[in-house]
Every structure is written in structure tokens, then in C-alpha cells.
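So, here come the structures, one by one.
Here, each number is a calculation from the coordinates, and none is a lab measurement. Just so it is clear, the model here is predicted, and its values are computed rather than measured. Cβ atoms are built from the backbone, for glycine too; each structure is taken alone.
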Structure P
Amino acid sequence: MIPAPAPLRKVVLATNVAETSITIEDVRVVIDSGEARVARYDERRGMNHLHTEMISAASAEQRRGRAGRTQAGVCYRLWGESRQTSLKAFSDPDMLTTDLQPIALELAQWGVRDLNELTLLDQPPEDRLQRARAALQQLGALRDDHSLTPFGRSLSAMGLPPRLAALVLRAKGSPAQSEAVLCAAILSEGDPLRQSPAHFQADIHLRLPPTSAPRPQRLQRLCQQIEGRLRRAPTAPEVEVEVEVESDTTGSTATTLPILLARAFPDRIAQQRPNQPLRYRLSNGKGVQLRRHDTLARHPYLVVLDAGGTGTDADIQLACPITLEAVRQALPTLITEQEHCFWDSARQAVSAERQQHLGQLILQQQALAKPWPRQAADVLLQALLDADLQPLPWHENSLQLCQRLCWLHRSQPGQWPDFSREALQQDAREWLAPFLENCYSFKELSHIPLLDALRN
């Protein structure tokens, strides 16, 4: 910020933070590109993503005002008058465009559980606010009534995005503390590695040099700031057992760091898709992918820390490999077991299995000997409907009954029910479902009294 000595001139390359936050003396010329990198919440991916877009008219005016604050100046705008008239008046408020987790945490800190208690110029989308609160509950920061937990109060005091605050707080005092702090700094500051797309590797460990190794100056300063906040952060007296990280007596961070990252990013646990080593599915249901030649493809599970791109599946920018055992250790309260009935088209029969779920991911499947009768009847009925009821035992007496009633319905539609195949399918849950109990396959349908079912 120090003025250049005469006769030199200083050239300052600045982001849009220079619109309002920084004043540099003796600026006489401003060259405005008219663009800005803006964070916007990507609904498909469940994370913020930077977009380059045109600035608003208000931002353009702020930039123009940087020139000639203390003396005469000039602003050169690198766009035409027609584009100027089409600029929107003001920039969109962050509350409407970015991840609402920090805002939801601050509301809880104020004691605001219902947004209608506040008079706001801009109301955030209710569905996104609910998703942000659900994410904070997964972090252990909010209770079901949206009030702060003791851990949430510690999170608020860190002055970091909630995920990153959770990461370093849970690492405090563990062998992985310095690595967790460096991860938080990298996710705040940006990837320190500059790689060509053809050789890109997303593994976070490549960005974690030994403590003694030199680091970029800005990254080192940010690590020191985070360490300082961590030292001053209050310790939550009632942090749940499941979010505590056990100390590794060997001093190794190989298992501790992935667990810490998983607890900070529980909705971004990625599972490799079958026979597609570069493509993964996140626990929030979204799709992500690695670039070609990325060695992370040998790991069936990842914690995705950052992703971007414009494709259907986001490109993984930063990730940490994790084992299934570590996922179970990290997120025991988020893993559920469900008993699932489904139609096995190869066997033409109902099958059942016990599934272990983490969000939208199936972590484990175990076949069960026999499906439950009620659920099996529902699955079998749907399979029959998909097959247009053809697998039913259509003996001659059943077919004749349907044909006669169809003729009567056409002749006197108000007095006789419709027994066409389409009508039978539409009402199958009423007349057919009670007769499917204890049937588990198309083969076993030969025993049901179809004529009685039709007469009912």
C-alpha cells in the first residue's frame, strides 16, 4: 500500500475486495474488467462454487470511485455502453446465493429458531435454510430444536466456516492437529499446488508437507491464525462421545485425519460406482468424478473436500482416501440399517436383504433367508403390474368371466363394473393384493384362487 517512489508508477492487481475494503492513496487510473468471481451455492453438488460473472451497476460505480479519491483520476471500463445499461442495479446478497450454514449457525447463536422473528431485507430460501440446519445437526452443532449445542458454541467462537471449525476443534490435542489446521487453511485459501490438467492429482496428502517443510507465506500466516484461534477456543464440556477422536499412541495420522475429515464433511463421503473407477456417488446423492490418471481411483471410498466444473458429475478437486472401517468409526450415528424387499428379475421372485446406509450410499448388503409377507406382497404386486398381470393363472373360467363382464359393461356401463385389463390393473391393490400373502414368486401364483379374487 506504500506509494511508489518517483518517478516510478505502481500497478496494483486487485480483486473486487478493493471496491470498498481497501483505499490506496494516489490512485489516478482504474482499469475495470467488469467481471468478478462470485461464490454461488450449487444445489446439485451441495457446495459453493465460484463463477465468473458481470458485476452490478453499483459495483461498477464503486470501482470507478477508486480513481481520483485524493486527486483527479480516470476509469477505463472494458465493456460497451449497451452492456452498461443491461447491468443489474445491485449485487445479489450472499444470503441468497451462498451456503447458509454460517448464517444458520449465527442465527442459533442469537437464539433465533424461527426466521420470522427477524425483519430482513432479503429472506433466504426456506428449503436451503433447512438443509443448512440439517448439516449443522450432522456436525453436532445444533439440536433438533435448532438451538446451539455446547460444541456449536465452540464452533461459533472459531470465526471459521462451520465445517472447517469442526475439523480443527475435533483435532485439538490429537496427532493430526497440525495437518487438520493445514487442511482448513488450504480449503480457505485455495489449492497451493499448480498442476496441469493432464497430470492433476486430487489427493489432499500431496498438499500436506512435513511441518518443517517451507509453505507459501499466505498459507503459513493463515495456519498461524487458525492455531491462535484454536488455542483461545473454549472447550465444549458436553461434546458427544461419537465426535471425539481417540489419540493414536503411535503418533500416526494415517487413520486419524480421514476420520476428522469425514466428521467435518459427512455429506461428502464418496463411494466408487461399480465398474466405473473414476466415478463416485456422494452420501448426499450427488455425483462426482476423478480426472484420468488420478491415483485416488484405487480407493473405493473418499472424503471429497472440494469439487467443481460444469459437467453432470462435478470434478473432484481435493479429496482424502478413507477406508470403510474408518467411515463406520467416524459416523456411527449417521449409519442406519434397513431391511429391503425387491424384485429379482433373474429369479422371477421377491428377495430381501439387510442394508447398511450412510445417506444415499449402501455400505453393506446381507441377503435374508425369507422376505416379510406384507412387504413381499407389495413387491410382487408391483412386478405383476409391470408385467400387465400376465403371470397370473388365467384359466379359462377366469378369462370367460372377464370377457362376459366386459361385454356387460359396454352394454350397460352404469350397472356393471369395468373388467378390462387396464381397469383390473388400476384396482389391483383392492381385489388382488389380499390373495398374494405368502406368495414370493411368479411360480407360486399358480396356487392362488384367481376366480375368487375376480369375483370379490
Structure Q
Amino acid sequence: MVRARGRIRWILPRTRLRRAPTPRTGGAPGTRSRRRARRRCGRQHHRTRSSERSLPDDIGGRRVNAPRLALIGTGGHGRTHVEKGLKLHTEGRVRLVAVADPNPPAAEDLPDGVARFTDGADLIAAGGVDIVVICTPINTHFDFASAALEAGADVLLEKPTTATLDEFERLLAIADRTGGLVQVGFQSLGSDALDIIRGRVAAGDIGEVVRYSATGAWLRNEAYYARSAWAGRRTLNGRVVADGALTNPLAHASATALALAGATRLEDVKSLELDLWRANDIEADDTSVAVFDLEGDVRLTTAVTLAAPSQKPPYVDVVGTSGTLRLWYTSDDIDLLGANDEVLEQSHVGRRDLLENLLAARDGSATLFSPLAETGAFMRLVEGVMQAPAPKLVADGSATLVDDENGRHLVIEGIEEELERALRLESTFTELGSEFTRVS
């Protein structure tokens, strides 16, 4: 911990890591072909071994060569993966062979022959799977992903990547050794907007880049935090959960901004300053600022809350000397703003699905949009949040309990204006003297 200009900066040490098998672009001659060969060998071994296992090789009365897909975690957000898996199965692009959840989908809601498990570990142990989609509590990500890789499968792993930096490093090593592909579920990184914005920045459309910023003003009601034992927790049963605003609900904000800044790997973050607060009766943060010092002497400021009066679309800004490019990352809309934040241009672009991208990467026709190694910078944030002191409770009287069409939820007075100030001044709420930080 270093104190500078009245602020507390949590400086995270750099860590040496083995590189994951998927390079950003290109790579040394022959490396990609060698890695593909290693993956092919690993998968052939897995297929031979798993032919003796219990999962079906013939689904719905038809035998096809499509990769075998399994889903771990089918409730909540996992339902979107079920829908996607069923669609790809119907199209013949995958064979949905197994699902696992404490309350798995009913057999009649699945294709004939799909195996149903109540534990993802049992599904993986059964073998016979080529791709595993993992949408489970954060503290289980490493265990399921590492087991799937060891079993010879490729993985689509929901964000955040893992609960700790140590787990991230270990997962990188396992992926490198097994040759397995790991796509991390930052859906916004599949947006065409990223390449478009990078191109416009390179063309000088906003002048020289001054800073990056990301923000989200969301609300989460009491039911949200009561939905599961791990919701809003920093730890659970001795395991790190890290379910705070910065690291889970609004994780895409920082991840998308880091991608636009070209700062995606662990070593790209030089230092990190955090200001963690909570209005709700939870362990984790619900209102926070993170200020990243990145390689290239540029900063990213992320300011978020889950205690806003209403839910608003989150966005990422690339701020230049002559304008700003704003990405509304949940809708793939791009605004070009002038010097006074007036909207000069608006456009809507497409997005490519992460599972479909993983399928393409398996046959060598694409590179991953969100590869494991390139979530390292985001994992700096996760680790920083867990190394920092627990979030402080906002000052008495600064949060109001509201009961409306969104349910019962807390609202921090003036929070939307404070988010904007933090971004503009690249400062924390505490540095700004925000009313809700004035605790005795």
C-alpha cells in the first residue's frame, strides 16, 4: 500500500506467467500449427478414452460428427446457454449431450438421450464431451474449468474468469499444458464495435487519446441479494466469491474498456487504485471506483453503482483531444461526441456469439474473442478488490429505501452525478468528497 497525495493506492505486484496458448495476433512461425497439433492429439486421446464412458454418442436417433456440448449451470443466466445449445443442436452444429444443475431442466424439455446431472463434477467425470459451458457461482469456476480441460474439453467459462489471481494463473498453466481453448464469457468482446472504435482511434478521428472511462448506473433490489447464498458476498465457506459491482454485475464495463485500451494481459496494469463502498447490507461493494494506470501512460477510470434510482445503459468512453467515442456495450451502439459532448454521429453494429466463435476457433477458422490469457488485466481488478479493505458503509442518511415497480431497493442520493464527476476528474468518490463518503 502506497499513500500519495492523500490517496491510498493499492499497488499490485507484477506476476510472471507462462503465456496461454492463444496469442493476440499471429505468433512465431509454426507455433499455431504445433499448438493445433497438440490439441488434436489431446482430443483424439480423449475421444478414445471417453468412448467407454456413459454419455451417449447418439442423440435423438441420429449420429453426427458435430462436437459434443455439455452445459453446467442451467438456471438464471444459464438459461441463455440452454437456449443457445438447443438452437445449435437443432441446426446440427453441436450435439447437446449433457446438462448439470442442482435443478436440471426436465427431460421432456431436452432432446432425447441428453444426460441430466445434479453435479457438474459428475458430468465431467462421465466423459464423452468436447465443449463444456460453465455458468456457475464464481467460487466454482476454477474447479469446473480445470476439470473440463483435464478431461480434454474446450471451455466457455462465464465471467469473472476465476475468484482469485492464483486460480487464474493455475488455470492458464492447465490450458497451456492440455492445449484446451478457454473462452471467457465477456459477451461485449464479441461486438463489432471494438474493431470499429480501434480503427477510428487509429485514424485520428478523436485526436490523441487522453483517457478511457467506463460506467454503469444500475439498481439491484433486495430479492437480487437474497436469490443465492453467494450473492453480494466476498467469501463463502472459506472460498473467495468476489461478487461485487466491479467484478460481477458490471464487470463488462472494465473488461470492455481494457480491451479498447489494448490492455488485456496481467502485465498491462501497472497499478490500481480502489474506492469501495456499499449501501446494501452485503459484504461486497455496490458503489465503487477503480482507477487503472496502464502501460503506455494512460489511465482507465471505472465508476459504477448498483444503488441508482433507475437502471440505465452502461457505456465505455475513449476520450480524445478533439472528441469522444462512446460505446453502449449492452446494445452495440456507438456515439461520436464533440468537444462539448454533443452527439455528432450515431451508429449500431452487430455482435458475434462467443460459443459460435469458440466453435470456429476449434477448427482454426477464427481466433477467440475473449481468450483466457487476455482476461489477465481484469483479474488484476478482481485480486485488487479482494486485497483491499472491505467496502465501507455509506454515510447515514445518504441512501434511501425505495419500494417501486423494481421492488425494494436502496438509492444513494446524487449518485449519478458523482459517477460522472469521478470519470471526468479521474478521481475516487473519497477524493471528490462525495456526500455519501463523509462517515465519522
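Key figures for this structure:
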quantity	calculated
Answer label among P, Q for the case where semi-axes √(5λ) of the Cα gyration tensor in Å, for residues 84-355 alone, calculated from the coordinates, equals 34, 22, 19	Q
Distance in nm of label points 7 Å out along Cα→Cβ at positions 132 and 372 - highest-scoring structure of P, Q	P
Comparison of P, Q - label where distance in nm of label points 7 Å out along Cα→Cβ at positions 228 and 324 is highest	P
Distance in nm of label points 7 Å out along Cα→Cβ at positions 284 and 396 from the coordinates reads 2.9; which among P, Q	Q
Parent structure of the calculated result 9, given that relative contact order in percent (Cα under 8 Å, 6 or more apart) is the read-out and P, Q the choices	P
Computed -0.91, -1.32 for log10 I(q)/I(0) by the Debye sum over Cα atoms at q = 0.10, 0.14 Å⁻¹ - originating structure among P, Q	P
